[in-house]
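The next part holds the structures, each set out as structure tokens.
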Structure I
Amino acid sequence: MFNFIIQKFVKDYQNTEDIKVRERYGKFAGAVGIATNILLFLMKIITGIMFNSISITADAINNLSDSGSSIVTLVGFKMAGKPADQEHPYGHARIEYLSGLIVSFVILIIGFQLAQSSFGKILNPKDAEFSVIAIVVLIVSALIKVWQCMFYKKVGKIISSTTLTATATDSMNDVFSTLAVLAGILITYFTHFNLDGYMGLVVAILIMVTGVRLIIDTSNPLLGMAPSKELVDEIYKKIMSYDGILGMHDLNVHNYGPMRRFASAHCEVPAGQDIMVSHDIIDNIERDFLSQMGIHLVIHLDPIVTNDERTNTLKAKVEELIKSISPQISMHDFRVVWGTTHSNLIFDVCVSFGFSISDSELTSLISEKISQLDSTYFVVLTIDHDYVPTDE
């Protein structure tokens, strides 16, 4: 059913890598949310007034606020689709993250307001008029919200949208909220003990906890997250598949919004290879990444000596030494300036964030171990921090 609706209303729906198509998905999801939430609001507000039910009326206001969230979602996708300009050269795609953050705050506020209302009902319980019509309205409302949640999840998965994922969670919270209202009415009717306020308070706490979690989840992309391990592995595998690339390191991936990715990396090439050949390889890699993965990649060339047996032997020893300290660290850009009284070993060591040894301590430890190989070795070491996920 969802596929039929999407095919009917989203033009060129299969081309999800296209920014315009992604915008159409987002705006369509926002429009569906506005329509369904206004329908639910009208159903509940009329029922609540007719049968003097404060809980149903409060649930109606909750749906009205959801309409506001849907408007935020619609506007967010519209603004995120704006092209880059002089003030925002990387585009406006991060606005989608902001709209998701706003929806998360709305969820938290609604939960707090529902908690206040429920606490008031506990202190001052008021009996509502029991009606089969009210029961039917609440059941239909819950079913519509379940459908809405599944719809948001479907579209959110198709376009990898944190905003729609947050909205889907909000819809499921509304299902629990409506069912709590329904349970309170039924329990009150059959037992004459008013549990309406207590049920509402439980749901309110659940909604607030979910709101806090979603605020954290939607804030992370704005703060700057490490790329997924799957993406990192794919980038490494693709770059290393090109002839003439001996190794790579210092990969950085920056996300300026969904489908707005920029990356940089250092690639090792043979020092004896013609610089024009190496440059041509790098150009091809950068061009392929943009056309095939939509990543704006910039590569820095690191020439390494491959035909000096003395240097290669020492490099292997230093690599083994560093690995003995911790498998979490790695070495790159190794070169040696050989001298008569001493030799300079120049290299970088890549360390993940949160590593148990500080940079200064690690530098001293590596220098000490290398001096044990030969007292004439002088270490010139640079510590790099890994910006990508580790296997820990």
Structure II
Amino acid sequence: MQTSLTPLNSKLPRVGTTIFTIMSALAAEKGAVNLGQGFPDFDCDPTLLDAVNNAMRAGHNQYPPMAGILPLRLAIAQKIHTLYQCDYDPVTEITVTAGGTQGVLTAVLCCVHPGDEVIVIEPAYDCYVPAIELAGGKPVLVQMEIGANGYFVPWEKVAASVTPKTRLIMVNSPHNPTGSVLLEADIQQLASIVRDTQIMILSDEVYEHMVYDDCRHESICRYPELAERAFVVSSFGKTYHVTGWKVGFVAAPAMLSAEFRRVHQFNVFTVNTPVQHGLTTYMTDPTPYLDLAPFYQHKRDLFREGLAHTRFKLLPSSGTYFQCVDYSAISDLSEADFCTWLTTEIGVAAIPISAFYQEARESGIVRFCFAKKDQTLRSALQRLATL
């Protein structure tokens, strides 16, 4: 089809097809085990499906309230109180979103204005910087470093990046893609940076229930001086193995939530009605999310044990369902080329960590996803054993 329109001046000129789409397509083409894109290859609890089906058949199929149905927001508030001893008003301070990504985008759009600076800690999930640029803000990038205990945030560099224009600091724990988690000492350093400022925090906590080795998730909600200035983002899709449902929530103080909802109502307006009702019913039992850490730790340990027999160097995986490995003893290819080779020749797909940086940054590290059936992981490990 031909058009006489002048080509658009893209608002996101550097954004192309995501690495997740590219690697998943290559994995399908080559018949590879897809440990690249972060989603389970197993089904969710049938009880949850029944709850959603029952909601549909009960007639819950029209628009719900803009902020989400109140019973679900009540359940979310109760869960946060129980886990983190933080009290949010379900009427004014919790909003149901179309997944975590929409929560991130809406939070950025509601508080970042043209010229504002936003500190982003890299490697970072790929939606952060585009959201800032769409809002007219300027991403200020601070790179994580790698030590004996894996990736960590150099808080002195974060502090040095703060200027009078800093509007927002974005943090993510448990961290995608590195599998690292913020500890209490990290939270205290973040608090010291924003104390006596007007800087807000966006805390991406979509993997909140996947923290291992008897550690606890240090939610921003646990810390009142941070919670009062933060948008806290979480995801039902990650927690309940239903990433395709795209339902999450954002908790924030009333003043921030009011602004969030101004954008939310014109962004998606509201979120899938029967799923909200089904989730409300399902959340009456906390067991599924309380058992999530041991469930995934088993898979992590199975996968790490198998990888230990290869030439990969394993980095710590303290949270999420991702495992990063250093492949420098295997190949000197770039990360993207190594992932292509691994998918094509070995039959296992991974994601290059360089894809999570705005500027090319090669560390010889790739990311695997272990949110898979045990048999899928064993199949991948059998292929990787040749390395």
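Name the one structure among I, II that relative contact order in percent (Cα under 8 Å, 6 or more apart) of 25 was derived from. Derived from II, not from the others. Taking mean count of other Cβ atoms within 10 Å over residues 226-233 as the measure, the highest value among I, II is held by II. Figure out for me which of the structures I, II the number -22000 belongs to, where helix-only ellipticity at 222 nm (-39500 (n - 2.57) for each DSSP H run of 4 or more, over all residues; to 500) was derived from the coordinates. Traced to structure I. In terms of FRET efficiency 1/(1 + (r/R0)^6) of positions 50 and 210 (r between Cβ atoms, R0 = 35 Å, to 0.05), the structure with the greatest value among I, II is II. Computing FRET efficiency 1/(1 + (r/R0)^6) of positions 138 and 338 (r between Cβ atoms, R0 = 25 Å, to 0.05) across structures I, II gives 0.00 for structure I. The value 5, 18, 20, 17, 14, 12, 8, 5, 2, 0 for P(r) over Cα pairs in 10 Å bins from 0, in percent was derived from one model only; which of I, II is it? Value 5, 18, 20, 17, 14, 12, 8, 5, 2, 0 for P(r) over Cα pairs in 10 Å bins from 0, in percent corresponds to I out of I, II.
Readers should treat all values here as calculations from the given coordinates under stated rules, not as data from a laboratory. As the structure is a prediction and not an experimental result, all values here were calculated from the model. Cβ atoms are built from the backbone, for glycine too; each structure is taken alone.
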